[in-house]
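**Q** The structures come next, written out as structure tokens.
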Structure 1
Amino acid sequence: MPDFLIGTGRCGSTLAYEVLAHHPAVGFVSRLDNRWARTPRPLRRHAATIHRRLRTGPVTVSRRLGPSEAYVALSREVSPMITDPYRDLTAEDVTPWLAGRLRRFFDDRTAPGGRFVHKFTGWPRAGFLHAVFPEARFVHIVRDGRAVANSLVQMPWWRGHLGSAGWRFGPLPDAYAQEWEAGGQCLVHLAGLGWKTMMDRYEDARTAVPSEQWLDVRYEDLLTDPRKHLDRILGFYELPWTRDFELSLERRRFSRGRAEAYRTDLSARQLALLDSSLSDHLHRYGYRV
């Protein structure tokens, strides 16, 4: 049975996932599964172990076996419904056919005795996943919505430049659409509204999962005190702190250099729009406006 690491995207979940991937008991879907549909089952199951053993060897080989969200493989072997929905998935979307395919996908890649962790970004999908895997645990990586918006508009794949009708996340809620119009249809503002829409769905999803199976971790806290918050995450997943994990952590550099880059990357008006629009959500997660 898998556990999950989830976040809105551009939230720091990749950093957390890559660090967790160095724990000797953690399994994951490797990037090789996206590239090669006929990956042998032993390699699927032991890709994480091979990745850890190669981390001091050729970088390109190690990266090809590194952790992946595996959207290509999931679309191919389960359904595009999992990977590219226009809205969040809930328990109501589960069918026996889909649940069976999703279970087989993870069972086929889980090594005996290990703890399998998979990362999803964008919609939380937690209500859906909890219905298929009732005992799964969810670590939700949260990042300041202003930083997320700033990062999104710099991504070549972000389609918000086409407006809310052109991106992948469906229409904005009416109140947010009116807010965007009132703000002059600023694209940075739209990215912030996308984050706010996602966070609304994460709060809904959290109510579908027992409280003891959900953990929020702020990205900024992880950067400030990685040992403390990784210890929280490992404990939540029931994973021990090992010497090998300690050594891998010592090799990892955690930098806060871009944590508040939005303050200089964006204009004063853009920042004012984000502060006004996101203030309630930011305060809810302990961010200052």
Structure 2
Amino acid sequence: MDKTMQRGSLEMVAAMLISGTIGWLVLLSGQAVLDVVFWRCVFGAATLLVICGLMGFLRPGLLNRHTFGLIVLSAVAIVANWVLLFASYSRASIAIGTAVYNVQPFILLGLAALFLGEKITLQKLAWLAVSFVGMLAIVSAHQGQGESGNQYLLGIALALSAALMYAVAVLIIKRLRGVPPHLIALIQVSTGVLLLAPMANFSELPAGTQAWSSLLTLGVVHTGLMYVLLYGAIQKLPTALIGALSFIYPIAAIFVDWFAFGHRLGLLQWVGVVAILVAAAGIQLGWRVGGRRVVVQ
């Protein structure tokens, strides 16, 4: 492995490890979900403004009205994605919420087929079936537990909705070729500030060092720094390696949930988590279930 790929791999690993601790900080902040996302956008925008300024991305002429409109549209989806995913943590746990969230490649596959006319192979459908079995295993793990079970199912539904919003954002961002990704991120979090400011609770601001340090870390480290590491890695690594290293994120989240909050998955939940992650890996890395690859028109 040459030095460029080695550096890119380290950047990707660091970005995914940082991502794996997001749920911990969300719960540690003790704030309502909308407030968490609002302050993440505030601190993230401030950090990315400095980064974009240093990298020369604030000069005029980089964006036209159409491109700017698409970025703002993607920002709505990204902010909704954060709100829904963070809301799932307190209901289905960080581990389950993150695992379910990783069905996003399949949602993106369906949207791309529907709106972009991309073809779906039988191999991809097979991996979709594996992911669906995993989802059934996770859902059935809390059947018959009354209100607790209902909250658990709501958490799964929120994580699925978050995955849908992320897939929509990716679909839009795919049309923004040539736009510096750090600038896209800056506009997204700035839009988030404007969207959530009317709903933010300014009458009862976060109190204490723990709350503010959690929110500041989410904005500076988990938004500003992570974007720099992630986009730096994407520029240096082949797609297959990016896909492989991206699974550090859900694995890290599962262990963080275990060590920080003592949430241990049951056997059926583990079966579901593993099935979803294996299926997502198969779809992203092009693994074959077996036999010839056939295209479904």
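**Q** Tell me which of 1, 2 gives 0.8 when you compute distance in nm of label points 7 Å out along Cα→Cβ at positions 67 and 187. Walk me through the intermediate numbers first.
**A** Values: 1: 3.2; 2: 0.8.
Of the options listed, only 2 reproduces it.
**Q** Also: One of 1, 2 was used to compute Rg/Rh (Cα atoms, Kirkwood Rh), for residues 27-170 alone, and the answer was 1.06. Which one was it? The partial results should precede the final answer.
**A** Details: 1: 0.99; 2: 1.06.
This value belongs to structure 2.
**Q** Given that relative contact order in percent (Cα under 8 Å, 6 or more apart), derived from a single structure, equals 44, which label among 1, 2 identifies that structure?
**A** Working: 1: 24; 2: 44.
That value comes from structure 2.
**Q** Consider the structures 1, 2: one of them gives -14500 for helix-only ellipticity at 222 nm (-39500 (n - 2.57) for each DSSP H run of 4 or more, over all residues; to 500) as calculated from the coordinates. Say which.
**A** Numbers: 1: -14500; 2: -24500.
Structure of origin is 1.
**Q** Can you spot which of 1, 2 the value 3.2 was calculated from, given it is distance in nm of label points 7 Å out along Cα→Cβ at positions 43 and 123?
**A** Going through each structure in turn, the value belongs to 1.
Every number here is computed from the coordinates shown, using simple stated rules; none is lab data. It should be emphasised that the depicted structure is a prediction, and the values quoted were computed from it without experimental measurement. Cβ atoms are built from the backbone, for glycine too; each structure is taken alone.
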